[in-house]
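Given below, in the form of structure tokens, are the structures.
Only the coordinates and a few stated rules stand behind these numbers; no lab work does. Computed from a prediction, not measured in an experiment: that's the story for all the values here. Cβ atoms are built from the backbone, for glycine too; each structure is taken alone.
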Structure 1
Amino acid sequence: MAFSVEDRAESYQIAASAFANQLDKAAPEELPDNLDSDDYKRVLLLHMGALAAIDGVVVKDEDGILDHVLSRERRFWRRHAVERKLTPEVSTGIGRAMAAITLGGGVDDEERAVLAMRGLKFFHDEKENVLISVARLLSEIYPGENRWIEPVMPDLLGEHLIMREMEKDSAELLDVVLGPGESG
């Protein structure tokens, strides 16, 4: 945790400089005016805020910071999906699939990944070869020692993805992870 505003400023500048160098962009010249905010108690959010600044995006609070990083992640998924000759439409379902996989703590193999996607309305009628291609893509993006596809990390971002996808339809995600609920 970054406790004092001075500590936060120093940590922010270090992160901004590192991101700027890595992304070959200019570092922000000014610090955010809200470094004393509770949103920046977590160093992770402070650094994510620095990344947003490097991207030229003004974020106001924790949700704004996490939405920006999630947006970057979605662009990453889309780019890799297109490289695999998947349609841009299919790439929009990757967030839904990763929310289900993250909520379930990851998946152990290709079969379970395809099964999870098949349980989502978005992928329900999709061809098997497309589901396998998406599953393999996700396994390459989120590989793990313990799981074939790991959840979205850090936890804070994974939880934010789940929250955003549950806003669309929480019952569907819960059914994929926990099994269909009892009727009536």
Structure 2
Amino acid sequence: MTISLVLTFVSHDRPGLVNAISDKVAAAGGNWLESRLARLAGEFAGIALVSVPEQNEAGLISALRSLEDEGMRVTAERSSAIASSPVRLRALALEVIGQDRPGIVRDVTQALRELGANIEEFSSGIESAAFTGETMFRAAARLRLPDGIMAEDVRKCLENLADELMVDITAVEPEPAEPRL
């Protein structure tokens, strides 16, 4: 039987980090299925979904822990994926830009939570405005909306947070049902 593990890791950035982890997964007979990896402030962090034969789980986790000697922090958790709901939630791509201020991520995510939106992906950063040099906040997210909540509801809710907040929403094509591992 094959099981799914969600790996999280962080380390000071240097060449070979992803290879070090993928080597341990392959050596355990595992398969790297999906990942999100990024460098941020000199650190490299990621989350990956891997499958591995159940009898090799302990060996893989032990091998991953050996990477701590190289300064990498790694965790492995069995996936607790719940079978798909028969209700298909609508997917939206969301972009938000506005003047940066403390608490803006909290306010945006709280507004989304109150609408019942599920955040599947979220990335954010700050940048200088082209003409004024003001510090601007930019975020991109992929959301799933419950029945009864429309894209326009999301736009209005977020634009009500601040006058200077601009929101761009794009509908995302429905995806085929995810395979269950």
Structure 3
Amino acid sequence: MEERRGHDVRLEDVAKAAGVSRQAVYLHFGSRTELMIATARYLDQVLRCDDRLRPVLTSQDGVRSLEAYVEFWGNYIPEIYGLAKALMAARETDEAAAAAWNDRMGALYQGCLQIVRCLQQQNKLAPEWSIEEAASFFRATLAIETWDTLTEERGWSKDQYIERIQRALKRVLVRGA
């Protein structure tokens, strides 16, 4: 997928690369869309995404969770950047790539939503935000396109990205920050 930037990845190509028949790939995944989603989820599994996120999302401190989530994400993007770029490039014209992208970005949003709910429960969410609005803003701030612009185009280091996004999100979303 990275080689072709997400475009024209066919079940036949995957089968050939895996040394199995196209039918075997189809029987296992059912569709190209399911294959693309499984590929993205598999990368998360290989990179131990759930293990790395568990302490972040089980914390009882909403502000610390926000900081830790940004830190996780800022460190994780470089690891998934190749696949992310491929899916972003292909999603406009490829339903399977769009489905895989939406699946992964939906998971990112769910993490943001969980943290914002924690902030709200602790009465730390800035009063001008609803939970859904704050989670949407949080997710948009963490967009891979934002990371790409700031680090790849503007030359921010990973540490600068993490620290500045943490600070900005706390100022905007956290009561009295």
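Where is relative contact order in percent (Cα under 8 Å, 6 or more apart) largest, in which of 1, 2, 3?
Values: 1: 18; 2: 23; 3: 26.
When relative contact order in percent (Cα under 8 Å, 6 or more apart) is calculated for 1, 2, 3, structure 3 comes out on top.
Which of 1, 2, 3 yields 2.6 for distance in nm of label points 7 Å out along Cα→Cβ at positions 13 and 133, as computed? Each step should come with its number before you reach the end.
Details: 1: 4.9; 2: 2.6; 3: 4.3.
This figure was derived from 2.
For which of the structures 1, 2, 3 does the calculation of helix-only ellipticity at 222 nm (-39500 (n - 2.57) for each DSSP H run of 4 or more, over all residues; to 500) return -20500?
Details: 1: -20500; 2: -6500; 3: -23500.
Source structure: 1.
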> Given structures 1, 2, 3, which gives the highest value for Cα Rg over 2.2 N^0.38 Å, for residues 93-140 alone?
Replying inline: 3
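Consider the structures 1, 2, 3: one of them gives 0.85 for FRET efficiency 1/(1 + (r/R0)^6) of positions 29 and 77 (r between Cβ atoms, R0 = 25 Å, to 0.05) as calculated from the coordinates. Say which.
Details: 1: 0.20; 2: 0.85; 3: 0.45.
Working through the options, I get structure 2.
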